[in-house]
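Student: Just below sit the structures, each encoded as structure tokens.
Please treat every number below as a calculation from the coordinates, not as lab data. Every value quoted in this text rests on a predicted model; they were computed, and no experiment measured them. Cβ atoms are built from the backbone, for glycine too; each structure is taken alone.
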Structure P
Amino acid sequence: EIRCCGAGDEAARACSRKHSICMVSDFFYPNMGGVESHIYQLSQCLIEKGHKVVIVTHAYGRRKGIRYLTNGLKVYYLPLQVMYNQSTVTTCFHSLPLMRCVFVRERITVVHAHSSFSAMAHDALFHAKTMGLNTVRLVSLYHSLFGFADVSSVLTNKLLTVSLCDTNHIVCVSYTSKENTVLRAALNPEIVSVIPNAVDATDFTPDPARRQDDRITIVVISRLVYRKGTKHLFIR
């Protein structure tokens, strides 16, 4: 659901109308991961609500140009150079002509950037403001926790401070993530909301016949990396 990020009649009118939403991230199908599936599922839900949704990501191999997915979901695979781990090289300028073309062609009213690891997400927030699109609402969503001491975290936190300074609203997937993001980017906590991640239980139905009465089985759906909280899995 599109929620009001401001106050007054103008914000109420902006929330009541149908939007043209642009999801931007380096990470999308055919790459696999939580961000990728989150963007796809969220886009499908917004389409069901009557909003127009397009996704902007970089090219994956021969998958370039425009592709259409379920329910007419339009995906732009832009010819941008990948630097590391599916994240593109960013100079804040080389992607401007392409993103400007998408924003103008699709008449975007909401730019929804995903993941602090994504250079395209930061570029999209920067370009939308640079273009002077006053009707565009800037929304950013973050899935991960970061530190404050190592070089990578320090650089990313500085980048967040710049890219989120004009963002209308930020969404985090947990209250811990919210606290982490507020501290890292020096944000006003009032513009940060929490929408917890969840698994659709109807897609994962257990078989009661295989249940063991003397043992509790815990299912963890996550990548086994430290920043996803793997240290909490090793319970005696």
Structure Q
Amino acid sequence: MTGQGDPAARPQQYVGHTVTPRRKKLAPDPDVRRAIVDAASKSVREQGVRGLSVATVLERARLSTRAFYRHFDSKDQLVAAVFLEMTRSEVQRLKTRMSEATDPVEAVAAWIDGRLDLAFDEEIKAELRQVSLEAQSKSFSVPDTVAPAYGAILEPLVEQLQRGLELGVFKDIIPATAAKSIHGVVWAGTQRQWATNHWDRNEVRERAVRFCLRGLGVAPHTIEELIAGDEAAS
């Protein structure tokens, strides 16, 4: 006779019990991810990041909640992907502008000039002003959502700073840190123009270029030659 607690009796208790196999989790699909990011990007352009709704994005993309969480862990992760996607064309535009430079000094000046388009080019300002302000806000509240896009914007600048350091054109700098400082100078000028709309682009550019190149240790005569060349071309 076996007792209730006898291990020998336990197999009899579960005879005929059917175990339902778990549904295999589907792997992420690049096309589905792209559809979600595209739908989210359109929503951000129309309503800003604050108006971004996962439900609306999925409705626009005609996808399920399960599809969303197969590709993103949270809404913040989606926002990060949107910022990065919207940054790609801006990065390419900067690289094109910088490709015309003959040396790292000119390349840094070209990056500064290209980023000032956010303040002075009406088409670019209309497209990027709102998302840039929201990205700036997110950089304080949820920095991980902005970090990939911010890094992408700085990447071509960091490359030229590293190249200039190796050539001896720039002195005693840490390229990644210097890039953030340059971005800060340009962003301050951009916000000032957005707020007042009465600054002269050449004046803002000259002030920013002169200040940043001095900080990089560029020889004074090189800075003046660059400024003079820009004034003659404009």
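Student: Suppose Rg and Dmax of the Cα atoms in Å, for residues 39-126 alone works out to 17.1, 51; of P, Q, which structure was it derived from?
Tutor: Values: P: 12.8, 36; Q: 17.1, 51.
Working through the options, I get structure Q.
Student: If you work out FRET efficiency 1/(1 + (r/R0)^6) of positions 159 and 215 (r between Cβ atoms, R0 = 41 Å, to 0.05) for P, Q, which one comes out largest?
Tutor: Details: P: 0.35; Q: 1.00.
Biggest value here belongs to Q.
Student: Next question. Using helix-only ellipticity at 222 nm (-39500 (n - 2.57) for each DSSP H run of 4 or more, over all residues; to 500) as the calculated read-out, with -23500 as its value, let me know the right label among P, Q.
Tutor: Numbers: P: -9000; Q: -23500.
Structure of origin is Q.
Student: Of the structures labelled P, Q, one was used to calculate Cα extents along the principal axes in Å, for residues 111-174 alone, giving 37, 23, 17. Name it.
Tutor: Computing Cα extents along the principal axes in Å, for residues 111-174 alone on every structure in P, Q gives 37, 23, 17 only for P.
Student: Given that mean projected area of the Cα convex hull in nm², derived from a single structure, equals 21.0, which label among P, Q identifies that structure?
Tutor: Value 21.0 for mean projected area of the Cα convex hull in nm² corresponds to Q out of P, Q.
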